[in-house]
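*Asks:* So, here's a batch of structures to check.
Derivation of every value follows stated rules applied to the coordinates shown; laboratory data play no part. Remember, predicted model here, so these are calculated numbers, not experimental data. Cβ atoms are built from the backbone, for glycine too; each structure is taken alone.
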Structure I
Amino acid sequence: MLGHIESYDEKFQTGIVKYQDEFYEFHLDQWTSNQPPKTGDDVDFDHDEGKVTEIGLVGAYLVELKPVKSRILAALLGIVLGFVGIHRFYLGFYTLGLAQIAVTYLTGGYGVVWGFTEGILIFLGHIYKDAKGRPLK
């Protein structure tokens with residue numbers, strides 16, 4: 001059956017998958033995909049008497065994510081305009097972008113260091129994914 005992971009707890013390695021109006025609990029031992037389960041994933045699963053016997057990602061999630069955002073552009077935005085979080089907005093991390101604006105405002109401009117440092121980290125490859133988990137090109 002095709003379902004949707006409603007929640008997953010990494011600590012206990014258990015999760016809840018929803019199919020129509022029914023919920024099924026699963027454990028990481030029943031997981032068949034190479035990538036770990038995440039809340040929001042669509043899954044294909046089998047069950048027996050209400051218990052999941054096998055669960056894995058639906059084929060669309062198995063396709064390797066292709067880069068969309070430019071690493072160089074994100075790095076330059078961080079170095080030049082990082083004090084207002086423009087590089088974070090570009091990468092899709094809107095909450096972090098707003099936090100950088102707030103830190104810059106509340107500290108009288110010292111948020112520049114945060115943005116500049118992240119720009120360097122992006123350039124060096126230590127920050128290498130956008131908000132959707134896609135690698136930067």
Structure II
Amino acid sequence: MNYWLIKSEPSAYSWEQLKKDKKTDWTGVRNYAARNNLRDMKKGDYAFYYHSNEGVEIVGIAKVVKESYQDPTTKETAWLAVDFAPVKDLKKPISLETLKKDPFFANMDLVRLGRLSVGKVTETEFLKICDMSGTKLG
């Protein structure tokens with residue numbers, strides 16, 4: 001299993017909206033590194049849901065429910081989409097500021113590559129953030 005982080009501005013598509021919708025297609029990614037991460041996602045992988053620009057924190061955990069396919073918002077074949085469903089709220093959201101202050105996260109994509117909209121998360125990073133937030137899966 002792999003772990004990821006997906007970003008969205010709450011005013012564009014919030015965690016609360018994903019929970020209400022129960023599933024969404026993650027479209028509109030136009031960065032090659034982020035696209036490659038979408039391509040590498042497998043059904044059942046977990047992804048942190050991160051509110052960017054407003055809130056600037058990890059607020060929930062989503063799951064890949066459909067692997068990559070041609071992004072329906074463009075005719076350009078280079079771009080992909082993935083479908084996600086919500087799994088659970090983090091009991092305590094984890095801010096970017098908190099992660100930046102902890103040397104453990106110095107190499108995390110979110111910290112190193114701040115503008116990347118779809119990033120990798122290692123298993124140890126994922127577990128530590130879940131622990132910090134008081135959130136257990138399962």
Structure III
Amino acid sequence: MFEYHGWITIQSSAGDEDLADLEAAHARVEKQLELLRGGTSLVDLRWVNGMSQLHISGLLNRRAGEGQSVIDAFNRVGEVAPGSYGLLYILDDEDPAGNGNEFQVLVMRRGQVSQQSDPFLSPCVPVIEDTDD
């Protein structure tokens with residue numbers, strides 16, 4: 001299973017920006033999300049109190065294919081809107097790096113993405129799930 005939950009505040013730069021720059025960044029992000037729409041995932045890009053915000057989440061059978069598309073889209077948002085910041089929590093029970101029992105967090109700061117280990121819900125067993133007995 002590949003589970004993910006994320007949010008991003010969209011900004012064209014990390015400094016003050018005018019509405020035209022913010023609207024342009026919003027439009028660029030909208031284009032990056034086309035591949036994610038139409039499936040079973042939540043993809044919500046909207047204006048909230050004058051700011052552009054993105055929320056995504058879903059449960060997929062595996063990371064390959066659609067799950068990797070989610071990660072790729074998260075990274076592309078940072079490229080097309082380099083002032084953006086946010087988090088994407090992922091849980092991949094088939095993680096090739098051996099992190100199948102831990103959430104990983106993609107952290108976006110100023111459009112740059114790094115991966116961190118989650119300290120709050122991991123390890124999933126026994127923190128949020130019982131062991132299989």
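*Asks:* If distance in nm of label points 7 Å out along Cα→Cβ at positions 1 and 97 computes to 3.2, which of I, II, III did it come from?
*Replies:* II
*Asks:* In addition: To which of I, II, III does the computed value 2.8 (distance in nm of label points 7 Å out along Cα→Cβ at positions 33 and 73) belong? Don't jump to the answer; show the numbers that get you there.
*Replies:* Working: I: 2.8; II: 2.0; III: 0.8.
The value was obtained from structure I.
*Asks:* Can you tell which of I, II, III yields 27 when percent of Cα pairs over 23 Å apart is derived from it?
*Replies:* Corresponding structure: II.
*Asks:* Comparing structures I, II, III by distance in nm of label points 7 Å out along Cα→Cβ at positions 17 and 113, which one has the largest value?
*Replies:* Largest calculated value belongs to I.
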